[in-house]
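Nothing in this text is a laboratory measurement; each read-out follows from the coordinates by a stated rule. What you are looking at is a predicted structure, and each value in this text was computed from that prediction instead of being measured. Cβ atoms are built from the backbone, for glycine too; each structure is taken alone.
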Structure 1
Amino acid sequence: MYSAAEIRERLSGALDSRDEFPRGTRDRLAAVLVPLVTDGETRVILTKRTSTLSRHAGEVSFPGGLADPGEGPTTTALREADEELGLPGGAVEVLGALGAVHTRVLGTLIVPVVGLLAEEPALRPNAAEIERVLTPPLAGLAVLGRETTFTWEGETFPTYVFDTPGDAVWGATARILRGLLDHLESPARPGG
């Protein structure tokens with residue numbers, strides 16, 4: 001769908017390079033890595049979490065988690081990707097962060113850090129957290145997404161769902177993915 005150069009160009013004006021969590025929030029702070037493998041047809045690395053976890057059991061997500069004290073989003077995202085997948089941070093070209101996404105149910109503010117991988121990494125998923133790794137083509141996901149609604153505590157919110165074969169990507173992960181696709185699908189802006 002997009003080469004590494006096209007991704008860099010299309011996201012250049014959309015990503016925040018400051019590597020800071022938003023200030024003044026009482027939400028828990030977290031970061032995820034949005035890893036894009038660009039050695040052919042661009043693919044995104046997602047994880048299917050084990051059904052035994054206390055939070056987000058069985059869900060499809062990006063590798064990531066809560067920030068440790070003093071960490072910025074990039075450090076958090078790369079640490080979590082290493083812990084969950086054995087993905088070494090040195091293999092990731094960090095481009096910057098998309099806008100933060102708030103989870104309504106758990107009160108967490110997630111900063112999505114976009115990173116490029118020049119080749120498919122040899123991953124070692126942590127069996128206690130990850131049931132399996134998914135690497136769907138980004139182009140395929142773009143056509144699988146649909147808008148729907150989510151109701152929580154009597155309020156209905158618009159959200160996105162990507163109905164992939166065998167799994168649904170929903171919630172914060174789907175919102176992050178839709179935001180990434182929106183930026184990539186927008187016409188490139190001259191000069192960034």
Structure 2
Amino acid sequence: MTSGRLEVITGPMFSGKSEELIRRVNRFKYSKPLRDILFFKHKIHSLPGNNRLSTHSGVNVFCRDIEEVKEILTTELMFNEPPVIGLDEAQFFDEYEDVKYIQTMVELGNQVFISGLSRDSRGEPFGYMPEILCMADHITTLTALCTVCGGEATMTYRKTPGGSQINPDDGNNYESRCRLHWEAR
């Protein structure tokens with residue numbers, strides 16, 4: 001049996017979280033013993049029938065769209081060797097049960113890689129990402145480039161004020177910003 005592990009990749013929008021998730025999970029294509037590689041993302045961030053995890057830079061892989069993390073447990077973990085799991089846009093999972101299911105996947109021996117925004121455009125904790133970060137064996141925090149000055153951007157800026165915390169779009173309404181040029185919106 002393999003020891004499970006949880007790695008979390010976080011940072012503002014446009015920092016390369018999804019691309020890093022794909023890179024880390026795909027390394028297991030060359031490991032022994034061979035293990036299935038499975039990608040998932042929240043269906044709120046998908047076009048119907050798309051079944052692709054795509055990055056802003058054009059990298060994409062097949063994935064399954066899910067609404068709750070328990071869908072992974074009920075359909076995908078009946079393997080001889082635990083699969084390697086990539087879960088994108090974790091900030092959209094909005095039930096505490098999802099956090100417990102992530103812990104269960106790790107306890108079953110899965111290598112679980114998660115990416116998501118830890119903060120929203122107001123600078124507040126995003127969904128259950130703080131709890132997921134607390135469970136992680138390893139955390140990578142990426143930065144982007146500020147769209148105003150080109151410096152290190154750690155914040156996500158919403159171009160239009162207001163709206164709900166969950167506002168999935170293609171990114172046209174958001175920018176990455178440094179603290180100097182960011183304001184809560």
Quick one: distance in nm of label points 7 Å out along Cα→Cβ at positions 36 and 60 came out at 1.8 when computed from one of 1, 2, so which one is it?
1
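Match the computed value 26 of relative contact order in percent (Cα under 8 Å, 6 or more apart) to one of the structures 1, 2, and report its label.
Details: 1: 26; 2: 30.
It was calculated from structure 1.
If FRET efficiency 1/(1 + (r/R0)^6) of positions 20 and 156 (r between Cβ atoms, R0 = 35 Å, to 0.05) computes to 0.60, which of 1, 2 did it come from? Please report the intermediate quantities before stating the final value.
On the way: 1: 0.60; 2: 1.00.
So the calculation was done on 1.
Could you tell me which structure in 1, 2 was used to calculate semi-axes √(5λ) of the Cα gyration tensor in Å, for residues 108-147 alone as 22, 13, 7?
So the calculation was done on 2.
If distance in nm of label points 7 Å out along Cα→Cβ at positions 12 and 100 is calculated from each of 1, 2, which structure is the one that comes out at 2.8?
Numbers: 1: 2.8; 2: 3.6.
The structure behind it is 1.
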Out of 1, 2, which structure matches 1.8 when distance in nm of label points 7 Å out along Cα→Cβ at positions 52 and 172 is calculated?
2
If distance in nm of label points 7 Å out along Cα→Cβ at positions 68 and 124 is computed and equals 2.5, the structure in 1, 2:
2
